[in-house]
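In structure tokens below, several structures.
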Structure 1
Amino acid sequence: MQKVIPFMWFDGRAREAAEFYTEIFNSAAPSSEGGGISFEVGGIRINAFDGGPEFNFNEAISLFVSCQDQAEVDYYWGRLTAGGEESQCGWLKDRFGVSWQIVPTALGRLLGDPDRQRADRALQAMLKMKKLDVAALEAAADAAD
């Protein structure tokens with residue numbers, strides 16, 4: 001049993017959002033539960049309801065998607081930015097205003113490189129990107145000063 005369950009407040013679009021997320025992450029269809037919606041994204045149960053316009057999502061909380069390769073980065077970035085907006089360094093907002101980080105596992109490896117100059121070159125490249133590009137990050141890390 002999942003002890004901590006994220007709870008999302010929408011303004012009339014909870015079911016639409018739940019269906020959107022479950023389609024992207026190939027999860028079971030959302031279910032109605034106690035006046036709200038329950039759904040799963042990446043193995044995490046999330047509850048949502050339509051609470052009205054009083055509150056909006058912001059970057060103070062985001063959902064982090066760990067991607068094994070560029071194909072996964074491209075897939076999640078393309079799906080989640082549809083109707084949303086791109087931001088910097090692998091961040092985006094989807095069409096519901098929810099913030100996501102779409103991050104290849106290669107980024108952690110590059111930023112954690114014991115060669116600090118190599119790690120810094122990868123960091124500097126990342127800071128100039130919106131959608132993260134694994135090949136460009138690796139090329140930057142490998143570039144000679």
Structure 2
Amino acid sequence: MTVHLEHTVWVRAPREVVFEVARDVEHWPQLVRAYRWCRVLEREPDRLTFTMGGRIRGWPARWVAVQEREAPWRLSFRHIGGITRGMTVEWRFEPVRSGTEVILVHDFVLPWPVVGRLASDRIIGPIFLDPIARRTLQAVKEEAERRAGEGA
């Protein structure tokens with residue numbers, strides 16, 4: 001069994017605006033206080049490798065991830081370094097009700113022998129991943145709605 005988290009939010013903004021806010025991980029430290037910094041390691045048109053760090057629930061955290069545009073309105077992240085190495089994250093953007101529904105999905109198993117599954121199911125998922133996923137999604141919602149309001 002893996003940690004599988006799904007979060008959904010409705011955003012009062014066009015899909016293009018929401019997508020660009022979510023895609024711009026370099027800007028996330030300005031949106032979410034837990035993220036302290038983001039450094040791009042490699043940039044290609046539909047692929048970004050970056051390292052990010054911060055304090056998640058007071059604990060220092062650092063990871064390396066690859067972000068890819070999988071389809072016109074879908075982003076995927078693969079964590080390739082740090083304690084969350086092996087985690088996959090998917091962002092989907094669906095137009096609904098004069099806005100956009102954003103679905104954020106995390107899948108992760110901590111690859112430690114014996115205690116990995118227990119640690120990921122009982123600690124990493126509910127104590128760290130769930131709260132930061134909620135805050136990130138809320139911050140993307142607020143920023144997209146702010147930008148859409150400025151464009152109106």
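Computed from the coordinates by the stated procedures, all read-outs in this text should not be read as laboratory data. Remember, predicted model here, so these are calculated numbers, not experimental data. Cβ atoms are built from the backbone, for glycine too; each structure is taken alone.
Where does the value 17.3, 59 come from, among 1, 2, when Rg and Dmax of the Cα atoms in Å is the thing being computed?
The read-out was computed on structure 1.
Please state which of the structures 1, 2 yields 1.7 when distance in nm of label points 7 Å out along Cα→Cβ at positions 50 and 106 is computed from it.
It traces back to 2.
Work out which structure the value -7500 belongs to, where helix-only ellipticity at 222 nm (-39500 (n - 2.57) for each DSSP H run of 4 or more, over all residues; to 500) was derived from one of 1, 2.
That value comes from structure 2.
Ok, one more. Matching task: 15.2 is the computed value of mean count of other Cβ atoms within 10 Å over residues 2-9. Pick the structure from 1, 2.
2
Let me ask something additional. Which structure, out of 1, 2, was relative contact order in percent (Cα under 8 Å, 6 or more apart) derived from, given a value of 18?
Considering all the candidates, the number was obtained from 1.
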